[in-house]
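What follows is a group of structures, each given as structure tokens.
The numbers here are math on the coordinates, done by the rules we state, and not lab data. Source: prediction; values computed, not measured. Cβ atoms are built from the backbone, for glycine too; each structure is taken alone.
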Structure 1
Amino acid sequence: METNKKILIIHTHQVYEGISEGKLNKTLALQAKTFFEKKGYEVLETMITDGYNPEQEIEKHVQADLVIIQTPVNWFNAPWMYKKYVDEVFMMCLMTQKIVSNDGRSTEDSSKQYGTGGLSQGKKVMISATWNANKEAFNDTTQYLFAGKSADDALFNITLNYKFSGYGLLPNFHCYDVWKNPQLDLYKTEYALHLEKTFQNM
């Protein structure tokens, strides 16, 4: 199948020797890459730990129709290197007027809302995240830590950068309990179903 569409997969994993080697995140990123290559997409990739050039990252975002952020959840967020990546890349986007032009507000028109200055309408973003937290910790008001919030709620700030830039938000994918009760075959099966359902018409 031939298509002109492109996808950017951003790998955020930071290795902690003996604790978190990144194998699951690499497996899921490869699964997504294979899925989209079979659909005829050109796959662009960034491995943040290998270093990056902000100008080149902007061009990848300009070219890509879809962005997948493959990330572990470290202390309830993506690894700190990803925040550094966002600060550097998106600030340069703002300076070069690519991806996003401003915060959307206008002194001439008070009805224009904050966050509507994105230039990337039609593009999509999705998170694929790996959690030590178990699935039961979410969406349940009796749970101590998340108190009824979802995994998407917990990672809202990650996709918010993209929404600010005009991207549409796709359903995220979450692997739970990956440290205490890892189930690789289940994760791969569930991810395959998620990709097929989410991108069947794309």
Structure 2
Amino acid sequence: MKNKGLLLAIILYFLIVNTSYFWESHLGLLAFPFYLILGVVYLGFIFVFIRNIYFLIKENFSEKKRFITCGLLLLVLTLTFLKPKGIFDFERLESSNILEAQSEGAANCTTVIKLKKDYTFNKRSICFGVSKVKGNFIFQNDTIYFKNIQLGKLDTEFYSFAVIEPDEFNKMNKHFILKCFKNKTDSTGTKLNITKIEWESLKHL
């Protein structure tokens, strides 16, 4: 009975880790505590694995159920260590990215904006929680207009438009920034470093 419960816990843990793409943004501020719990469970599985290996050796590998449990634990622990965000990249099911921009603020808070070929965008922010904004965009004369915005759990507002500009501090390398504005009266804007841009794809939108 205990063995079945352990196997169920291992499988459930594996499914939770590998589906984080779908649920993490819905947790908001609870995302970090939840990931902490997953980390504690991971350490617990390591202890259980070592314990079962000890008994397996003591039993001369005669216990088949224990052998299966150790094999499953080893597989899940290894895959989680190598692919902590999951073994499958669900973003590949979406349209390809034609522009990616990111910024890093205080306390290692990060924001990543991705524009996709099918006129959709998403913004993922990690700062004491995980939040995701989705919507559509229109590209006109180096200006990106955001439409149909769906705010994340931790967001109260989003930018109305953004412009692509050369980085004045890195002109020699032809580096560009994405400058986002909340509205037309926003004179400062928010700068994100563009890490990927497909000009030809943008021009044909």
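To test your reading of the models, identify which of 1, 2 gives 23, 41, 34, 2 for P(r) over Cα pairs in 10 Å bins from 0, in percent, for residues 82-129 alone when calculated. Walk me through the numbers before you get to the answer.
Details: 1: 23, 45, 28, 5, 0; 2: 23, 41, 34, 2.
Only one of 1, 2 returns 23, 41, 34, 2 for P(r) over Cα pairs in 10 Å bins from 0, in percent, for residues 82-129 alone, namely 2.
Suppose you compute FRET efficiency 1/(1 + (r/R0)^6) of positions 58 and 114 (r between Cβ atoms, R0 = 25 Å, to 0.05) for every structure in 1, 2: which one lands on 0.65? Intermediate values should be presented prior to the final figure.
Numbers: 1: 0.65; 2: 0.00.
Attributed to the structure labelled 1.
Upon calculation of Rg/Rh (Cα atoms, Kirkwood Rh) from the atomic coordinates, which of the structures 1, 2 produces 1.13?
Computed on structure 2.
For distance in nm of label points 7 Å out along Cα→Cβ at positions 42 and 98, which of the structures 1, 2 scores highest? Write out the running numbers ahead of the final one.
Numbers: 1: 1.4; 2: 3.7.
Max of distance in nm of label points 7 Å out along Cα→Cβ at positions 42 and 98: 2.
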